[in-house]
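Next up: some structures, all given as structure tokens.
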Structure 1
Amino acid sequence: MRINTIDELMDFSRKFKNALDKQYKKVLVCGGTGCVAGGSLEIYDEIKRLIEEKGLLAEVELEEEEEGIGLKKSGCHGFCEAGPLVRIEPDKFLYLKVKVEDCEEIVSSTLIEGKPVERLMYNEDDRIYQMQEEIPFYKSQTRVVLEHCGHIDAESIEEYIAYGGYMALAKAVGEMSPDEVCKEVTDANLRGRGGGGYPAGKKWSQVLSYPSDIKYVICNGDEGDPGAFMDRSIMEGDPHSIIEGMIIAAYATGASEGYIYVRAEYPMAVARINRAIDEARKVGLLGKNILNTGLNFDLHVNQGAGAFVCGEGSALIASIEGERGMPRVKAKRTVEEGLWRKPTVLNNVETFANVRHIIMKGADWYRSYGTKNSSGTKAFALTGNVNNTGLIEVPMGTTLREVIFNIGGGIKNNKKFKAVQIGGPSGGCLTEKHLDMPLDFDSLKSVGAMIGSGGMVVMDEDTCMVEVARFFMNFTQNESCGKCVPCREGTKKMLHILEKIVAGKGTVEDLDLLEELADTITNTALCGLGKTAANPVISSLKYFRDEYLAHVVDKRCPTRTCQSLRMIQIDPKLCRGCSKCSRICPVNAIDGKIKEVYKIDQNKCIKCGSCMESCTFAAIKEV
């Protein structure tokens, strides 16, 4: 198959759609990283074996218009908490926590008899939700970028084309000028989803305006924030949407070559992106004279070596050029001098995945979602102490309360909500008073946080905010490239102070020093990562200062998280002098005589808790 013209693309789209319609049942086994780790590939193989064993046709490719069952490996369905997941169409059934031994019943009951397997469906308050879209986790979402994730074969360009894939490219090159494409993206107010929120259309227009023999388009897939997996899931579940967005960007700016920079720790994303590029190149949608329009554009994949700093634009570009991934002092912006000092468009995965929707449906449609200054939707990775963890997408401006308590199903074990860390190491902590604040670029910035790439870690009442700040500072310090002194030395000093505090050796003066260091690093660090490194510390100090004071003044951790601040004591009223605790203590920190009250030497105690577990009379407690 080779697609030479726009008319041929439309013909192939109709052909593949007809073949797809012949699949009277479609079985979409989640092929996202989370479900694969849970055994979804084994489930796929077993369902395929059972279908063929019963004499049915298991179509996995759209080559012939034959009736059969469409068995596919999809991308991430999003509801990671409930994986492995299997979706059945056209019934819209979603089966949760599927095991290999469930496959026989799925095939015989659903695929042959047309009956749902209710025991595998979502059940809340004795109500069984048969249709995926009715499950509360999905019902409140608006899936634009994630539209195909979990709904199409992630490894098939034919299926992507059958669902209208590359039609936005055809419209752009066939009906619009590069200026008009840039204007449409600008009018849509698509802001970069990588964290900075810079208007994508404005960036594209600037690259278009610079005369150059060579221009580049780069997709930043170096998603390094702890708890974030939005870009990974899009690359795994809908890789052609990224490629289509990049080709449109190339047409709009005059670029002829592109790079997708992906973390090597994302092997499945790398494999599927490479496969998608090979497919697009094979059918003529990448390479020379695309769709007979004179557009020349090809793509390459670069794998990062795990450096968090390579998420920063200039460090990423240095890495592609074969140098060490370190930020550069930018005399000129990337749009003028980027990769190999040529004009360069640099956007992240989610930004490019939005483009096809804007071109096909228009700027007005896109602005109908979100807020005035933050149009469209945003994908978030919802993790932490929340019942429904997973990948979600909501309109910009949706509140934290809606995300955490409606989509997320509230806090685990009915505990109290305490905070949410949003934006990863570059973001900040938000509290209960922020639950009704809209999630958009400007609102979050006003309270010292940021959307970042979209990581959202929910914390309950048992979370120590000082330890959270220490964790993120430890991550940032380890990932500092070391090029500039403020980041290299400043984060090290901040980490040392936080370690002192959680060890019970901090002072009130240390809190003032943390704030001074944070201010210095923020104002003097070379790159954006260094400038935002102190955000988790500053926001937690602002909203949870009483918790810091408890550590440095009272020498206690209110949540009993910090090991060094734990104090284990024996209640003399309950102790029976049995000596069991003394015999089990690994450091001989407990002394006493039989039938008399035993005591713990706090200087020797390592707070291991073995004495509490062994005490028959519940006389040993943590205070």
Structure 2
Amino acid sequence: MPEAAKTGARPLELTELLTLLLEVSERISSTLDLDELMVRIAEVVKRAVDYEVFALFLLHEKTQELGVRFSVGHPDDSVRSLRIRVGEGIVGRAAQTQHSVLVKDVRQEPMYIQSLPAMRSELAVPLIAKKRVIGVVDLESPWPDFFTEQHQNLLELLAGRIAAAIENAALFRRSVRQSKTLQLLNEISRELSSVLVLNELLRKIGTLTKRLIDYHRFSILLAEERTQAFNTVISIKRDESMPDRYTVSFGQGIVGAAAKARQTVVVPDVTKDPRYIVVNPETGSEMAVPLIYRDRVIGVVDMESPRLGYFTDEHVRVFSTLAPQIAVAIENARLYERVVRSEARLERDLERAREIQMHIMPALCPVIQGLEICSRFQPARELGGDLYDFLTYGKDRHVLIIGDVSGKGAPAALYGAMVSGILRSLASSLAPQRLPATEMLRRLNVALLERKIEGHFITLTYAVWEPKTRLLRLANAGMPLPVLVRQGRCHAIRAEGVPLGLLEKSEYQETSQTLEKGDLLAMFSDGIVEANNPQQEEFGTRRLENLLREHAHESLAQIIETLFGEIERFEQGHPRRDDQTLLLVRAK
């Protein structure tokens, strides 16, 4: 055989060498695609050394094993599973010593690991980046003494540039993968936060996790403090929900170990881990991730694969980011379910309370000597804080009351019920003394201050009607001024005072008004005039007065129906922000 055939090429001149190095640098540094880079590396090495068989091994730092990333001349089935530990064989020795190894005849080399029977010589050159071995370039030839020291020196010169190019491409690939992972995590986070139904959320978690980790089996087990166990709430196998459920006691199995350690547990081979509880015979490796919410383990996510060593550090990092969000989403869904149950119970209670409130309130149109009276009460919520009442004050006088408690809902309704009770008690006990309306307000103010409730007070109009004299004596504690319609004209009855239950020694004014036949008097809460439309415009006193004047000749029930209909049209579906109460009085 000619010497040139044995050595593969003639020695390179210095100019040729520099040109080759420059071309190699440009060729392999012009791409960041790792797969494309492998092809280019094989091509440029071929220009330097006319090999028969080429393999580029990359080092897995955790396992300290070298695996084939790209090859030429090797059968795919042989290199796919080939793993060489650092220190083993010619490739392993090059990685361990960080020096190239040239073997002229592999049959004389006891450390040689045979991949192809016909091979006779081998050259292995380590790829070193930042003083760290990242892989090995391995060349083989069917001829002994094929590789020369020039090949070795040339490949060593190329190795530094190849290592740098691989590191850059790997870094770029990691950056792209991390960017995609972060984007995916962000999408998953948004999707998780949008689901509040627990069963739906759990299925969603399983589906979304599949986009990050291609598991074979996925389970979520939630902690049950009462039984001291983790119970499976969802189990998915290849995207299909599994009906089986199982329970793991606290501290048992890989699930219990992860919860106890409060950190992710990865088992590359479950058959070698005594903690493993056999549930699925096909399982080869397992990863259990605790779900921690407010320093409390609320559950564990368990993933299984039939492949040994399937779960990687990258899987652990990704799921360590996702697990807290899953824990929050599960707790939010649980809280939502509790809230839904509580709201359903509360709605039933409020509906019953509304019925009771309506029964407690007096008739809308009571019979009072000398007057026609009609009223309507429309709460903003299930319960309202407005009140109206009609009391007998002695034998020949009657009291008309309308009030508005600060706030809305159940607290306002309860405060209003308390006020009504106090008023009835005062009216009953003080009737013989024939106290004026102002004194009744003063005494009510004292009673409320004795029972002072933070944040609550009431505005109230207290009117005493004397049928014989047709005189209406009226005192006002912060309510809108009553409106009197007489012979087509409107005017407000001026009587002012501060709300009750706020200040001590409050004084109130009394005004008297003799009612003539046909007079229409309207007393109302501020929810009537402050009704809003979508443009935030208020209904206002002027609209109310115009409606009262235009419809004064109609029955009180018709006037009320018309007025509330106009308010509803004005609001245009805008939510009612306050209780609305109207009390109409017409002198017979």
Query - Which of 1, 2 leads on mean count of other Cβ atoms within 10 Å over residues 247-254, largest value - result: 1
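Volume of the Cα convex hull per residue in Å³ computed as 244: which structure among 1, 2? Don't jump to the answer; show the numbers that get you there.
Details: 1: 168; 2: 244.
Corresponding structure: 2.
With helix-only ellipticity at 222 nm (-39500 (n - 2.57) for each DSSP H run of 4 or more, over all residues; to 500) derived from the coordinates and found to be -10500, which of 1, 2 does the value describe?
Details: 1: -10500; 2: -13000.
Comparing all candidates, it corresponds to 1.
Compute relative contact order in percent (Cα under 8 Å, 6 or more apart) for each of 1, 2 and report the one that scores greatest. Mind dumping the intermediate values first?
Numbers: 1: 12; 2: 8.
Of structures 1, 2, the maximum of relative contact order in percent (Cα under 8 Å, 6 or more apart) occurs in 1.
Here mean count of other Cβ atoms within 10 Å over residues 399-406 was calculated and came to 24.2; which of the structures 1, 2 was it taken from? Show your work: numbers first, answer last.
Working: 1: 19.0; 2: 24.2.
Checking each candidate, the match is 2.
Here, each number is a calculation from the coordinates, and none is a lab measurement. None of these values were measured; they are calculated from a predicted model. Cβ atoms are built from the backbone, for glycine too; each structure is taken alone.
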